[in-house]
Structure I
Amino acid sequence: MLFMILIAVVLIGLLTAAIMSTSTTDGANIDKETLVIRASEVQRTASEFERAVLFIVSNRKSEVDIRFAHPAFSHTDYGDLADADTLEEQQVQVFHTNGGGASFRKPPPDIQTTTGGDWEFYGGTAIPGVGTDKADLVAVLPNVSQQFCNKINELSGQPVTPTPEDTGSTAAGVGTAGDCVNFGALGRFDATQQFYTIPNTMDATTFAQDSNTSAARAALQACVKCDIGPNALHFYHVLLAR
């Protein structure tokens, strides 16, 4: 009888170990799946911003008049949506139903570092392979994790290791683009600051290359590493190529 009890105890132990092993494996898979879901959600949100911007421009509104005001921002630098009283003012607002009609969504959880924050909108970087050498209008999700950065670059057809680079050490200022796609408060696209005349430029050689042209393919979205931060990682998506 004692022998049978010992065998039963051993079998229970083995069964418990197997269950724990399976749970651990499933948990890892869930994490990976969640990461893909988060990355896809960010891509969809950025694409919605892009559609809204293009709709405003197609409605014969100037690119410098595009506005990103919304009460859900943790700051008021993009303006007050309640101040858009006239139809003309509403038609240039990305988040107004009479304008771009985009839905405002906070970034999904668990993809930014502790210094993360809201979506940002800048007109200060000439994106590799996109448009001319003028600054493009981009949405930026700042301070993302390395794990998210790798996944978004994988989905975007960009190098995962090493991460594409935005080199330089000059911070943005009034009229000065600086050396990072994430400009901070001074660079936010609003009534005071729109497109920088001399834009920030990235290291095009660190992006996916076109073998036919020996130059960077159009990098319409990617995660880049800025020397400023230090070495902060930022996701960007082109809303309007110039």
Structure II
Amino acid sequence: MNTNASMSGTRFNAAQRINRSLTAQVEKRALLWMAERAPHWISSDQLTVLGLTAQIGAGVCYALARFDKHWLLAVILCLALNWLGDSLDGTLARVRKQQRPRYGFYVDHIVDLIGAVALMTGLGASGYLHWQTAMAMLVAFMLLSAESYLATYTLGCFELSQGFFGPTEIRILLIAGNLALLRSSYSTLLGHRFLLFDEGGAIAAVSMFAMAIIVAARHTAELYRQEPLP
């Protein structure tokens, strides 16, 4: 993998990628296998577009599920296609030695942010959770993403996962949640009846907020050690 790109007299150092998620090793082997066998006419840019289109499609299908819950099955298909496009594009570029570090980093993550807005908007419109929960998840995701991008710039390492959870684990949880919704959109907790996705969404939002605070504190301490006051 090329780690440097030169343009207009400037040098760009690609950050070290770190992925400790539960599925990381299996996923890496599967992506390499697919990238090595992908048809020549498929490009990493096409896969990026596929990933974004599929995530927007998932949001649209969530909104349509308000009227027919069987659209949740279409959400599952969209999530699978989003994984394929979002995960394979970078691997394909590395296998073919067509890396564009600055372009790839920027486009990949602006696409992630646009896709997250589309997905959370669709969830909010689905009726399977309240808008407040959807927006809390979106804000928490944006905060965690911003911290990750800042750490990439200042520390030179890009963490693809937080703890054992990464994007693939989140997709798996969403798929499991969709299958549960096909049976019932409610659950009972401590004798009270709640929307199933409200419970899951609240846990996800609180977890992301907490993770953002913990990681930000850790990175701040690390940067302070590297740049102490004179």
Structure III
Amino acid sequence: MKLLLIEDNPAMQTTLQRTFQRRGMQVVTCGDGARALDRWRASVPDVVVLDLSLPGMDGLQVLAAARAEGLATPVLILTARGTVGDRILGLNTGADDYLPKPFDLDELEARVRALARRAGATDTEARGDGALAPEYCGLRADAANGAVYFEGQPLDLPPRESALLRAVLDRPGQAVAKERLFELVFPGEAHLQAEAIEVVAYRLRKKLAPTGAQLVTLRGLGYLLKPQS
């Protein structure tokens, strides 16, 4: 996935750029509203993350100009302006989503990926020829043989742990429900207790520790794969 990040705060821009790159995205940055449209036209991004308080040209002006030109890229507004009126104005101007600061990085990534999916981006899907899906946290899954690789080397995982890892790799940065994981890891074994998935997750979590990837439990939601903090 290719992301255009329009953010004028240098520290915020650097943090977000590194975070998204670690999570497998290509990131083009811009810190000036007046130049944002040029970057937008040149980069052909899958998603734009747009701050509103920009030098040279306000973020809403950038968005309005982009939509007037026919640039249909999904846009997530990321800003400290968090009132209902601000959100309505941003959405009416052409934004697809709105996340006020401060925000959670996992939620931001999930929203970005959701926008990309709705727009038809397929960065997390394996191609029909059986090639490897794009990398996430250094991990890749091969749809043809079911193997999972870390930095090009196959991971030695039992079938159930491999099935769990492939399932969360299919939705990087997003929670996968325990019920869904149980179906994928224990197909046809409904007699097992639902807690059995927790045992597999515990074992997989230990084996992922050296890779820099982390399997996180989100209470009430399921499991999430993300880079280690």
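Bear in mind that the values in this text are calculations on the coordinates, not laboratory data. Fair warning: this is a prediction, and the values are worked out from it, not measured in the lab. Cβ atoms are built from the backbone, for glycine too; each structure is taken alone.
State the single structure among I, II, III that was used to calculate Cα extents along the principal axes in Å, for residues 56-103 alone, giving 46, 17, 7.
The value was obtained from structure II.
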### Summary
Candidates I, II, III; Rg/Rh (Cα atoms, Kirkwood Rh) computed = 1.16; producing structure is I
### Query
One of I, II, III was used to compute mean count of other Cβ atoms within 10 Å over residues 152-159, and the answer was 18.8. Which one was it?
I
### Given -24000 for helix-only ellipticity at 222 nm (-39500 (n - 2.57) for each DSSP H run of 4 or more, over all residues; to 500), calculated: source structure among I, II, III
II
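Given 1.00 as the derived value for FRET efficiency 1/(1 + (r/R0)^6) of positions 160 and 184 (r between Cβ atoms, R0 = 25 Å, to 0.05), which of the supplied structures I, II, III does it correspond to?
III
Out of I, II, III, choose the structure whose coordinates give relative contact order in percent (Cα under 8 Å, 6 or more apart) equal to 14 when calculated.
So the calculation was done on III.
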